[in-house]
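Structures follow.
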Structure I
Amino acid sequence: MSLLVVALDVPTADEALRLADSLQPHVDGFKVGLELLMGEGPAVVSRVADLGAPVFVDAKLHDIPNTVAGAATRLGSIGARWVTVHASGGEEMMRSAVEALAAGSDRVAGVLAVTVLTSLDQATLESVGFGRNPTEQVIEMARLAAAAGAEGVVCAVSEAMAVKALGLGLSVATPGIRPAGSDSADQKRVATPAEAIGAGANLLVVGRPITAAADPVAAAMSVQQEIEAAVSAAGASHAG
């Protein structure tokens, strides 16, 4: 299954809720990231969740296991469906998040491990001391995430197929999704919805191409149509 998740990367809860309310009939979920969390506080998660769509809380937790567990418990209690943690925090930290999120939530909730940010390329990785190329780094982080019990990972589309090939049963969330012809902005490893589907992505995270569009609803419907067409084409290809 491939779901369209819209990133509510806006400064205020009111703006986020207006967007979410108008877009909900046309998308499959919403991402609440650091801008909203830092500006409005965690309560914004429950306000978005109350609209009825699953909420992807992109908190990117990265701290000692006990601190991460406390944060994950809190996010689960206010309605998070998915919570991100940095895989570079290690297996113990991720496992703490997995267990705490499940304990804090009264619904299905899972951890997504951030592998290599889509804003990073080979040169940037090398500059911060990582000797592997992005794909190699993602694979190692995915193995750690699976060992910790994470539901899935966050990676660029260019690495999604490699994660799926590991056969670990991980869901893959792919940011940096840009409809054909869109500006890549500050992302360095971007892809179209069709490319994401072809690579096996399960959650396609789209932000500015929808939220900054002149008509966000029309933009969301267009992206959803791209996804549906790609899923149909992939199904026809497998059937053939």
Structure II
Amino acid sequence: MTDLEPLEPTQAFLEAAAAFAISFDAGDTDRMGLFLAMLLETNKKFNLTAITDPADAWQKHIFDSLTLMPWIGAAAPRRIADIGSGGGLPGIPLAITLPAIQFVLVEATGKKAGFLREAAAALALANVTVVNERAETMGRDDAHRGRYDMVIARAVGRLAVVAELAVPLLCVGGRVLAIKGGSATGEIKAAKRALHLLHSHVVDTVTTPTGMVVIIEKARTTPKAYPRKPGEPKKTPL
């Protein structure tokens, strides 16, 4: 698959990135274009994305992922977990543009995890590790629990679910950056109890050109009861 030609970035994408004060190093957009080509080609074999138009993918996948950059840059994390990484969004575009940060892409589905490993190898992303595991299981594993400066999530579920999966992975003082859509305000209200039980709180919400970023901070150590068993957070949100 590495013989694919990178997709050319659209003018709309480049203008949106510039307006958001995102700058690229030499080769970054080429690698993003190759990633998109791999994503869309693999999507023909099994479902990774509902977006199949390349121009839409530049805007709704790549730029949407990169809207997290200002907050990542301000926090200067060393290690970030991307839970429910799926097709590698937002983790892979961010790993391309932020090579000094270690990204751990968490994906429970074997085929998707395999794609992520193939993409990371093809793009020579030495700062990417793929973990084929459920976030609930990772959150109870001492090798991961409380070990991350930041957790990022996109299209994982409602905020109460995202919080239960993400907060246990954070060190105290760490932050979750969740990319949400128009339902974010309602989800924040609905997640109030979950955030309290997890010893965390929403510190900011920021509207971006493609959605809304909800920022959650972990105030104290997560109680041992969380996360619950695999599947429970989504089935019966806190």
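Values in this text are rule-based calculations from the coordinates and carry no lab data. This structure is a prediction, so every number in the text was calculated from the model and none was measured. Cβ atoms are built from the backbone, for glycine too; each structure is taken alone.
113 is what came out when volume of the Cα convex hull per residue in Å³ was calculated for one structure; which of I, II is it?
It was calculated from structure II.
Comparing relative contact order in percent (Cα under 8 Å, 6 or more apart) across structures I, II, the highest figure is found for I. Kindly point out which one of I, II the value -14500 was derived from, the read-out being helix-only ellipticity at 222 nm (-39500 (n - 2.57) for each DSSP H run of 4 or more, over all residues; to 500). This value belongs to structure I. I have 1.00 for FRET efficiency 1/(1 + (r/R0)^6) of positions 3 and 219 (r between Cβ atoms, R0 = 35 Å, to 0.05), calculated from one of the structures I, II. Which structure is it? Traced to structure I.
Computing distance in nm of label points 7 Å out along Cα→Cβ at positions 83 and 147 across structures I, II gives 1.6 for structure II. Comparing distance in nm of label points 7 Å out along Cα→Cβ at positions 19 and 163 across structures I, II, which is largest? Largest one: structure II. The greatest value of FRET efficiency 1/(1 + (r/R0)^6) of positions 43 and 171 (r between Cβ atoms, R0 = 25 Å, to 0.05) among structures I, II is that of I.
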